[in-house]
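So, here come the structures, one by one.
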Structure 1
Amino acid sequence: MAVPKRKKSKSKRNKRRIHQKVAVPNKNHCLQCGDAMLSHHACSNCGTYKGRAVIETE
């Protein structure tokens, strides 16, 4: 079985792991109120989705 001859430095280890990050979700703006919301989700502020009221809000 192969065994490394030298210890990998912290910078080499971190350069290898640089692509293993969590992506930030994209946010769109609501067409009715202009508040930030997730794509393909109902707006938490006004309760609309694609121009229709789907959640009753006050």
Structure 2
Amino acid sequence: MKQKVLKYDVVFEEQPEGGYTAIVPSLPGYISEGDTFEKTKDNIADAIKLYLEDLSK
């Protein structure tokens, strides 16, 4: 089975009060956050995955 690989740029920003936010410029409105960089990365990956699943419906 052949799968299409999609890549999205993600912008991470460290927050002054702690933690990080992440946005996906090509997916307006898709913002995630987390207490650590790794958690933020996981959260935005989940958000992108949900977006792609919604597209396939």
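Coordinate-derived values only; no laboratory data. Since this is a predicted model, take the numbers as computed values, not measurements. Cβ atoms are built from the backbone, for glycine too; each structure is taken alone.
Of the structures 1, 2, report the one carrying the highest value of distance in nm of label points 7 Å out along Cα→Cβ at positions 3 and 35.
Largest one: structure 1.
Could you figure out which one of 1, 2 the value 22 for relative contact order in percent (Cα under 8 Å, 6 or more apart) was computed from?
It was calculated from structure 2.
helix-only ellipticity at 222 nm (-39500 (n - 2.57) for each DSSP H run of 4 or more, over all residues; to 500) was computed and gave -3500; which structure, 1, 2, did it come from?
1
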